[in-house]
1. As an exercise: helix-only ellipticity at 222 nm (-39500 (n - 2.57) for each DSSP H run of 4 or more, over all residues; to 500), calculated from one structure in P, Q, equals -20000. Which structure is it?
2. Looking just at relative contact order in percent (Cα under 8 Å, 6 or more apart), which of the labels P, Q belongs to the structure with the highest value?
3. Quick check for you: by percent of Cα pairs over 24 Å apart, which of P, Q is greatest?
4. Given a computed value of 1.00 for FRET efficiency 1/(1 + (r/R0)^6) of positions 15 and 47 (r between Cβ atoms, R0 = 30 Å, to 0.05), which structure among P, Q does it belong to?
5. Name the one structure among P, Q that FRET efficiency 1/(1 + (r/R0)^6) of positions 71 and 111 (r between Cβ atoms, R0 = 35 Å, to 0.05) of 1.00 was derived from.
Structure P
Amino acid sequence: MKLSEKEALVQKLHEGLASAQIAIIADYKGLNVEQFSRLRRDLREAGADIQVVKNTLLRRASEGTSADIIRDHFKGPSAICFSATDPVLPAKVLTKFAEANDKLEIRAGVLEGKPLGAADLKALSELPSREELLAQVLSAMIAVPTGFVRVINAVPNGLVNVLTAIKDQKEAA
């Protein structure tokens, strides 16, 4: 790889890591091309990017970004995954893939400047997705007015029931 190509790669990685909400470093040793391509496609669908980069280039690209705090994990074969949109989806995809393929090992990650271990990333992957969380909030917001309307509606219904009972009682007498 020429020096200019390396500089362009470092610049591109630096921009991606600087704008990333989450960055995850993984060991991909033992994955074949088909498996890694499937992982890359799944991550791309989740709004994330994964790249295999030499550790020296990755160290240079991470300087001045939040990923700099996990630079101790840039050893051996490294693949860096990062996403600027949703921090949970890449963790879900990587964890699910790692469970199905024991050759992928998630080493560490950084979420908005905070370092995460492999166990932390697994816990993050078990969180509901953004859409599920929004649905839960919406249902909680709808439940309060719905309950209020039911309480208000119960007063006239109770009055109608009492009047109907009095009418039935007078008709029977």
Structure Q
Amino acid sequence: MSYSYLKALHIIFIVTWFAGLFYIVRLFVYYAEAAQKPEPEKSILQKQFALMQRRLWYGITWPSAIITVILGLSLLRFYLPIPAWLWMKLGFVAGLLAYQFYCQRIFSQQQRGEIRQSSTALRVWNEVATLLLVAIVFLVVLKNGLSATWGVLGFIALSVLLMAAIMVYKRLRKD
């Protein structure tokens, strides 16, 4: 398969992988918030959210992650020797895989009916994928043109902005 086809498929599966990661954590939030509802609403909602989680996790998110990694590894042969920006990208991808495995842990807990994280903590957790996406896209697009100092400062600024937005949202929901 040619480089262009591999790259196009890689990008498609990156998009579906991130879609799955963004949505699964939202379902974690909804599942946790449903615990505050009175019965039978609580049971009905949690049963539905658990079903939606299973379908998303095993039907889209995990398959997309696996295919993305396979396609990404198959693309490496076009980048030998591997440049510094790609090593950094691979580091962020490793972080993304760690994020996926931690989401697997939350998924397994909620499938057993356990809620160990608050909805606010899960909202914050949801933004980690956003930060990883931003870091990966900027590295891929800018490559060597990316200044490490500006990259780190931008990453920190985006993190602070996202956390502030979550806190504002939390306050607005209480009113």
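Any read-out appearing in this document is the output of simple, stated calculations on the displayed coordinates, not a laboratory observation. Fair warning: this is a prediction, and the values are worked out from it, not measured in the lab. Cβ atoms are built from the backbone, for glycine too; each structure is taken alone.
1. P
2. Q
3. Top value of percent of Cα pairs over 24 Å apart, among P, Q, belongs to structure P.
4. Among P, Q, the structure yielding 1.00 for FRET efficiency 1/(1 + (r/R0)^6) of positions 15 and 47 (r between Cβ atoms, R0 = 30 Å, to 0.05) is P.
5. P
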